[in-house]
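In what follows, structures are represented as structure tokens.
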Structure P
Amino acid sequence: MKLNSYMSAYLDRRMGSIIDDWQLSTKGDFKDLIARFKTVQADVAELKSFEQMTNKRITDMEERVRKLKERQP
């Protein structure tokens, strides 16, 4: 059992270095990743809305240009 407690103490002391050396992920990393993913999802929804609004405006402008061209002699 002494080896077991020694290993536990060693891991406790070196855990930060082990995580860095092996590039391991922690629960905090995943929570941050989830928060960033939710932010990106919200941004995508806003962009889709903007794209729809912009497409409608462009279509309206093209229609106005077409009508103006028709008026020209």
Structure Q
Amino acid sequence: MPTVYTEVEGDVELTDFETDDLVEALERRGQVIGTSRYGDVTAQLVSIYELRRQGKSFDKELDNYLYDVLGRVI
């Protein structure tokens, strides 16, 4: 029996999907989506941004962020 492949194009909006479904898809792909097993990486970035904006040292916060996201120590 022959195999037939069909290609279809359609307009899709992100609002057509539930947030939980999108999060699950990203997690299956191993993508960082704002949190890690060590906490909220978005909050870590905001903290680093605020310290940098104020001209304060953010080395420790940046090291923690890199470890949490990449799993590597500098």
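What follows is calculated from the coordinates using simple rules that are stated; it is not laboratory data. Because the structure is predicted, anything quoted here is derived from the model rather than measured. Cβ atoms are built from the backbone, for glycine too; each structure is taken alone.
Work out the source of 4.6 here, i.e. which of P, Q gives that when distance in nm of label points 7 Å out along Cα→Cβ at positions 15 and 63 is computed.
Source structure for this number: Q.
Figure out for me which of the structures P, Q the number -32500 belongs to, where helix-only ellipticity at 222 nm (-39500 (n - 2.57) for each DSSP H run of 4 or more, over all residues; to 500) was derived from the coordinates.
P
Out of P, Q, which structure matches 2.7 when distance in nm of label points 7 Å out along Cα→Cβ at positions 7 and 23 is calculated?
Only structure P yields this read-out.
Tell me which structure, out of P, Q, gives 67, 26, 18 once Cα extents along the principal axes in Å is calculated.
Clearly, the read-out refers to Q.
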